[in-house]
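Below, each structure is written out as C-alpha cells.
Where a number appears in this text, it was derived from the coordinates with a stated rule and is not lab data. Predicted model, so just to flag it, every value in this text is computed and none were measured. Cβ atoms are built from the backbone, for glycine too; each structure is taken alone.
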Structure 1
Amino acid sequence: MNTDLIIIGGTIVDGTGGEPFRGDVTIRNGRITEIGTFPKREGVPTLDASGLVVAPGFIDIHSHSDFTLFVDPRAVSSVSQGVTLEVVGNCGHGCAPITRPELFQHNIYGYEPGCEIPWRSVGQYLDALQARQPALNVIVLVPNGCLRLAAVRELDRPATMSELAQMQRLLEQSLEEGAWGYSTGLEYGPERACSEEEVVTLCHIASKSGGFYATHTRNRHGE
C-alpha cells in the first residue's frame, strides 16, 4: 500500500480503552492506513515519535469558538492541545440562525463590534465557516437563544403558541442544513423566561432528526 508518512516509535493510545502500546502509524492522503510495527520504506518520510504519545484527535464537546474561528481559523489554542473537532453553539449562544444581526451580537461569544455577519441561516454559516478553512472540524448546535431572539417579541415571557411554532420551523430548517442538535442556556437573558414546554417541544424536534440536546441549566447551585 502506498504511504505518505510513517510515524514511528510512539506510544499509541488508540481510544478503545485498551492499554497503550509502542508502535508505528502509516498515513496516506491524511488518513491512518495501518497501525503496527513496520520496517523503513524507501522514499517514505518518517516522523520519530519516540517518547511521545500518538493518539486520535481530541473532541472538545463544549466550545464557544463559533465566531473566533472566523477571526483566526488556525485555532492555535485548540490544535496545540490536540483538539481536532469542536462542538459550537453551546449554552444557547451561537452564530445562527439569526434574523437581524444587531439584535444577536450579544448572543455570540467572541463577537467584535463592527465585524460583518453576512449569514442568516445555519447552512449559510457553515458555508462561510468552510470558506475560512478552519484548522479543525466543527459540529454546530442550534442555540435556543437564537431561536428566541428570532421568534419571541418580548423576551421576558414564555413563547406564545405561534412563536413556538416559528421556533420549531427554524430548528427543523437548521437541522436539515447540517446542525447536530439543540442547546439551551436558561440562566442567560434571552432564555430566562423560557418555559419547560418550549424546551421539551424543541427537544422532540431535535430527537426526531437524530440530534442531541446540550443543556446549561437555569441555575447551577440548587437554588
Structure 2
Amino acid sequence: MRYCFLLLLSLFASGSVLAAPALVVEQVNHDFGEIVQGAEITHNFRFHNAGDQILEISRLRSSCGCTAALLTTSRLSPGSMAELQLKFNSQGFRGAVQKEVTFETNDPEHSAVTFSLQGNVRPELFLQPRRINWGVVGQDTLLQAEVEIFNESTRTITLHAPETTNPGIVAQLSVLIIAPGERAQLKVSAEFPADKKRLAGYIVIRSDFSNLPQLRVPVSARLSQK
C-alpha cells in the first residue's frame, strides 16, 4: 500500500512538472509584396495555446516606430486563440524593407518569438539625390547643387514654392506642376551665416500628393579650419 501511494505521488508530481503552456504560431513572416510609398499595410498573425497552463505574453516591442503592434489578449487559457496585429506605415521608406515585432512568453520552449513584415516600397514622388552635403569646404567655395523631383505616379502633382529652415539656404523650383512621368529641378545655393563654421537646415516642399504631402531635403556643409 505504501508503495502504491508513493507511485501515485510520483506520477502526480511528474504531471505537475510537465504541465506548461505551449505556444503554437501559424506563421511568423509575412511578405506583402510591393506597395506604393505612403501606403499602410496591416496583417494579423494568429497563434494559440496548445498547453495545459495559461500562456502569458509580455514585453511586446517593435524594431521601428513605423510599425504598430496590437495584441487581442496577453493571457491565453489552454486551447484559446489570439492575434497579433502589425500595422506598417511606409511613409518615408523606399526599396526593400523588413520590420520586426517581438514578444516574450512563459512557454519554456518559446521564451521569445519574432514576427516580421517584409516587402518592397515603390516611391511615386521622390528626390534624387535625397540630401545635399557639401562636406568640408573652403571659405571661397561656391555652394550650389541641383536636386531632381520625379513623378512616377499616374496623376499630375502640384508643388508649392520651397521653404527653408535656414536663411542661408536658397531654393527655387523650375516648375510647380509635374505631369506623370515628368520631373522638376530644384536649384539650391547657400552661404555660411556670419561667424559660423557649420551650415545645416532643410528645404521643405509641400505637395497635393496625399501619399507624400511633404518633401524634405537635408542640407549641410562645414567650413574648413585652414
Value 42, 17, 14 of Cα extents along the principal axes in Å, for residues 54-101 alone was derived from the coordinates of, among 1, 2, structure 2
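Consider the structures 1, 2: one of them gives -7500 for helix-only ellipticity at 222 nm (-39500 (n - 2.57) for each DSSP H run of 4 or more, over all residues; to 500) as calculated from the coordinates. Say which.
1
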Once distance in nm of label points 7 Å out along Cα→Cβ at positions 70 and 142 is calculated for all of 1, 2, which comes out largest? 2
With percent of Cα pairs over 23 Å apart coming out at 55, pick the structure among 1, 2 it was computed from. 1
One of 1, 2 was used to calculate FRET efficiency 1/(1 + (r/R0)^6) of positions 30 and 150 (r between Cβ atoms, R0 = 30 Å, to 0.05), giving 0.20; which? 1
